[in-house]
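The structures come next, written out as structure tokens.
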Structure P
Amino acid sequence: MRMTLCAAMLLLPLTSFADHLDVIQVELKDGCSMKQYVEIKNDFNEKWGKNYGYKAELIVPIQSDDLKTIYWVGRSASAAAYGKAWDTWRDELVDPNTVAGKLAARFSECNINVSRRGYDVY
């Protein structure tokens, strides 16, 4: 039985699935409240992200040596799915009348991007 199980495991393709995290470190600009930024994130998820399998959350420090940094954490099913969404987002930015163009304008009024990182999550 044990030999059969080992043989089956070697013969069957083993696939690893990993989510992709898009982590953007941001600081809010003067005049932009946390409430406003949450509204932008909610609109992003509803009006753009859900169409591309991307969902964002905000991580806000309660106890930290840096209380002004907020982390935008976007999740996609894979790096490939993230890449497709990124290509679409980037292409839509040239037109300020698209959903992405309008959201990008709101982002730039409200926050400063400090850094951006991508991670696979297993």
Structure Q
Amino acid sequence: MRQPLIEYRKIGLLATVIGNERIRVDSDGGLYYSRNSHAHKAGELWSESWQKVGRLDAVAVSDLLRAIRGSGVLALPPVTVDEAVEGGKREELLLLIDQSLQHYVVQNSDQPAFRKAVQLLWGALAGVV
């Protein structure tokens, strides 16, 4: 796998890591997915390795990045956490845009711009699987 352009992680905040998911688009357009289906070693978030599920061509990668920019996610604060909620989930989005790595964390909070960016990434995954 080459350097990620986009990486999304959904991490449950309960004792188990079953159900944690992640999606990655690398610099060559490689599209990868991983979902934990069983327990893990103590201290590890991922019990499943990345699986290559397809490849986006250069136009599709460019369109995806443009759509993510247009989602409004780049205007969000780097971290949004609802401290009043116990358990739930933590979501992370890493974006390499214009040679700058952007990292966003949303925990137990609904951020429409973040949700839109994640939906675009899920749409890319659905389009090649």
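Derivation of every value follows stated rules applied to the coordinates shown; laboratory data play no part. Everything quoted here is computed from the prediction, not taken from an experiment. Cβ atoms are built from the backbone, for glycine too; each structure is taken alone.
Numbers below:
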{"quantity": "Structures P, Q, by FRET efficiency 1/(1 + (r/R0)^6) of positions 29 and 109 (r between Cβ atoms, R0 = 25 Å, to 0.05): label with the highest value", "calculated": "P"}
{"quantity": "Of the structures P, Q, the one that -13000 was derived from, the read-out being helix-only ellipticity at 222 nm (-39500 (n - 2.57) for each DSSP H run of 4 or more, over all residues; to 500)", "calculated": "P"}
{"quantity": "Relative contact order in percent (Cα under 8 Å, 6 or more apart) - structure with the largest value, from P, Q", "calculated": "P"}
{"quantity": "Origin of the derived value 23, 20, 11 (semi-axes √(5λ) of the Cα gyration tensor in Å; candidates P, Q)", "calculated": "Q"}
{"quantity": "Structures P, Q, by Kirkwood radius over Cα pairs in Å, for residues 37-84 alone: label with the highest value", "calculated": "Q"}
